[in-house]
Structure P
Amino acid sequence: MSRLFLRTLRDDPADAEVDSHRLLVRAGCIRRVAAGMYSWLPVGHRVLRKAEQIVREEMDAAGAQELLLPIAQPLELWQRSGRDTTYGPLMFRLEDRKQTGFCLAPTAEEVITATVAAELTSYRDLPVNLYQIQWKYRDELRPRFGLLRGREFLMKDAYSFDADLEGLRVTYKAMYDAYHRVFERCGLTFRTVEAQAGEIGGDVNHEFMAVAAVGEDDFVWCSSCDYAANVEAARRDHAWHHTEVPVVDEASSLGDAERAEVPPVEKVHTPDLPGIDSVAEALGAEPSELLKCIAFEADGDLGLALVPGDREVNEYALAAALPGRAVRLLDDDGFAGRPGIPKGYIGPGFAGATIVVADPSVRRPGGWITGADEIDHHVRNAVLGRDFEVQVWADLVVIVTGDACPRCGSALSVDRGIEVGHVFQIGTKYSEVLDARYTDDAGESHLMVMGCYGIGVTRLVAAVVEEHHDDAGIAWPAALSPYDVHLIVLPGRGDAAVDVTSAADSIYDEMRAAGLEVLYDDREASPGVKFADADLLGMPVQVVLGAKGLQRGVVERKVRASGERDEIALTGGHLSPGPDGLRATLLSGAA
């Protein structure tokens, strides 16, 4: 350590919001260069290399082949797929001296598809699965949480090419299983969840979520069965569906007689009360008795999404309910462009809306409190089928803890997590636009069927720290630790100091000869500083040699994660190995 390029910090960095950020900086693993961009210093780089190696080993074992694609990619490829527009300002763009457009790759579907299309032409060439571990770039509006939301990040991205969907499913399962092995080896607690495909595309995909309170994504899971889903893709106890139905025949659970029992609509003055909670309190009602009417645009047309007042609209579910249409919820700018909408007071029968989509829970008996389509006014007793109609029914609400599992009916739980991996069955989305075809044994041409598989390697490191740390610092799992053992020498003062240092030097050489990676604290620093740094840096095992221990013929061993301590005997100045060897003796108890 007297020669190591390492400076630990006693205080947290001012911009750190999460534990992984503050501890990786304090431990000298990373340093900020610009917003969302970090240098990896020697100790941190060792961790990153070990994470890469675990990923590489499992990709190779799953039959994938490693290559390396350029970071700077021709913008023309992205224009052919249309994703230059989809990514928009997230994409770093540049021009060469000839004013040819390029981008810094946020991912690599276009380049790999063009590469394979130029190299492979026959069914005999398939399947093939190619991967790289390469830096990616996304110009996040607000980089935050250190490595968890950066503008530069290391990613393993793999792309498979099969002759048909059946072949893709086989490859997908192999990669899915490989991902489980990667995250298990890294010591992560994680869940595999159904998810939205986002910009990548494809009908089938799964996210791998590291369970963490600081995660940016909510996911839903059931303790009674294996159901789990990103909250964007989660559903309740009735299967996902959307069906256009005539309101008078099927939409309402109320019959004519029941509708007649509900009093007529009553307008209520609610000045300066555009919010659900404030209206409910003013009218002595529960939020669930209010009908929330959320304005959205679908291909420029105004629509309304209806959910009970105590629930939120899932924008992804709304878009799925209107396939083939570009759907977005109205934000402040959207309302500004439509000044005729009484924001905060919209009712389900607003005349300007051309389509109304509602969650099935809107069918409940009784009347609703809802907007009156007039500023500062609401209405009571609005009845489905009498006072307003619905054209499309779909599961629209964001799932909350306690909702029923769609597979077994048990109560669902909602937790937060960090997305560390995502796998997709893409199909022919990129093959079609980039002409990736093969010829079968009859001479007929077909599109290659693709899969895509990503792991955020830098994000994986951060997720591990989020799970494996305590108040003193990081507690690395053995598989990712920069070093196996942290050797601390406490020579003290006086004549014995030379003997202690000499013995520690010998022990250092002995451990290295046994194949251990050792961080040796030979600095002229106080015991307090050395112990604090050892706990902060978080190697799985600490071995301490001082004057008293040398006199007694022992070294003290501490397992960092558990805090357990024991002693290992010295025989003739050498560590005494157990029956399984020195490595097993020293690392015993370190996961």
Structure Q
Amino acid sequence: MRDTLADKIIKVLQAIFSNLNSNETIALQFERLAKESPEHPFLLFEDRRYSYVQSNALANRHAHAYAALGVKKGDVVALVLENRPEFLWHFLGLNKIGAVASLINSNISGDLLAHALRACRPARIVVGSEVWENFAAVRATHADLRETPVDVDLDLAGATSPEAAIWADRLCGASETNPIESGRQRLLDGCALIYTSGTTGMPKPAIVNNCRIYRAGRLWSALAFRLRTSDILYNCLPLYHANAILLATGSVITSGATLALARKFSPKRFWDDIRAHRATSFVYIGELCRYLMNLPPGPGDRNHNVRVISGNGLRNDIWQQFQERFGIERISEFYASTEGNAIAINTSNKPGSVGLMLPNVALVKWDNARQDFVRDAKGFLIKCKTDEAGVLIGRIRQSRRIGKFTTPVSYEGYLDDEATRRRIVRDVFRKGDAWFNTADLLRRDKFKHLYFVDRLGDTFRWKGENVSTFEVQEQIAKWDAIKQVNVYGVQIPGAEGRAGMASIVLSNAHGFNPDGFKSHVDAVLPSYARPLFVRLSNRIETTSTLKMKKIALQKQGFDPDAIGEHVYFRHPDRDEYIRMTREIYRDICARRLRV
């Protein structure tokens, strides 16, 4: 009997977890490839080409330079660099000696950057000269950050002369041989700290061990991308993000393929880059595919070699359109989280699905009004039925020591112990068991295909009903006049729950048609899910990984003065969208106008 897709995934996982004391790390695999396929290209960046043997030698020099500075196993080194080859030499060099790379968002500044640096408690900080100005401003106003040694890695694209040690000087005379520490690392040793996106609060560093990156690389290269050594995987996502470092880089190294790296995502340059590098696959996230869909159609849309893409966040409303327009043979959408243990991979090319439900996860009922799980008479959680939305949870196995951190094998968690504990649910199906709470709503069909519904924090209650921002966005996006949409809930004085608000970017220059919008939402959404407010925006704010920001919008609410943009309100008496005025705002707040 042929194995099912779920069986294949489980077999790959079992092979990886069969010996958790193994030294089969990314660094050791990289050294093996440098020996077996020395001249095979590992990295393509702009007009530069790096073979495996050349790349390994550069990573080795970084490893020895760090060791000479006293960096040792378990030490944290913060990396604040944009996408460029040096980022990977630092990452691999640290991995070879067992140090932990804290991957800092190179786009943040001010208090957010200070928070990210403090949260990982680094022994050293390496800053790219391209982001030195931001870092220097933060260090000047935060005295505690001046106590940590800093090195500057000069960017060839635009070097500066900061008052800090130049990393290139550390590399002078550093050996290109493999450090002996490479063979001493184990799968359960710490590898990296990767931060949550920060869409719903301050970013938190999540622990990633060697097993996690090796497992991700093996899984995605074998099941999602199905890479051959001749394949070229294009990545334009920031290397500090899990999709870029775990999936793209991990897949390339575990399969011996080639990574084509872009400094950043550019919709206008995207397909030109793909063609220039002859990429056969790419990794995506969030709204990247929608940005590409918003480009005017052209004769070059199918002029490329891409056969498969993998990522998360591709909305169902454009899935098949995107696949057909750009001629993508297979889309391998997935579900996972930086800090979590519940994963699913769509290996069957089924539109809209994030993959099959595996035995180590469950969907359980959630009470949105109480903001808590539903429990039965015995105090245990209740599993959802087919097509019923529920919270996805992942089973946690025994704890192990990872470097200087103690964490469950199947749940690495956060660097902050309290943040880790808050995501663990106990006494789920029996006394004493523990499961990871993804805080995400999903549903499954009768064939056990999973579909993403929404994040718990992005689901709000209105008129006694639960409203999924994800599903409302998907329906509103089908209106022809919409280019982008971000849906969220706002509080109204005296009203229970939150009212729906849609921030929209129009795809035409003819202005907003309130009647047309009303006709559309009335046709596709139930009454309780139709936005009460519509905000006309020039653009949708996103994180550097293209996830929509909601917190700032929620805080601004529906106050036209605070927003500074045109707002429309669905007047309950007239049942039409009209321009929001200061008088209407006051009437709503004073409860003279009931919504």
### Query
Comparing volume of the Cα convex hull per residue in Å³, for residues 153-496 alone across P, Q, which is largest?
P
### Query
55, 32, 22 is what came out when semi-axes √(5λ) of the Cα gyration tensor in Å was calculated for one structure; which of P, Q is it?
P
## Note on the structure
When FRET efficiency 1/(1 + (r/R0)^6) of positions 113 and 569 (r between Cβ atoms, R0 = 30 Å, to 0.05) is calculated for structures P, Q, the one with the largest value is Q
### Structure from which -1.08, -1.44 was derived, log10 I(q)/I(0) by the Debye sum over Cα atoms at q = 0.18, 0.22 Å⁻¹, for residues 425-560 alone, options P, Q
Q
### Query
For structures P, Q, which has the highest computed value of relative contact order in percent (Cα under 8 Å, 6 or more apart)?
P
### Value 16.2, calculated as mean count of other Cβ atoms within 10 Å over residues 145-152, assigned to which of P, Q
Q
### Query
The value 29, 20, 14 for semi-axes √(5λ) of the Cα gyration tensor in Å, for residues 209-376 alone was derived from one model only; which of P, Q is it?
Q
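With FRET efficiency 1/(1 + (r/R0)^6) of positions 33 and 65 (r between Cβ atoms, R0 = 30 Å, to 0.05) coming out at 0.40, pick the structure among P, Q it was computed from.
Considering all the candidates, the number was obtained from P.
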### Summary
Comparing P, Q on mean count of other Cβ atoms within 10 Å over residues 169-176, the highest sits with P
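All of the numbers you see were taken from the coordinates with simple rules; none came from a lab. Only a predicted model underlies this, so the values are computations on that prediction, with no experimental measurement involved. Cβ atoms are built from the backbone, for glycine too; each structure is taken alone.
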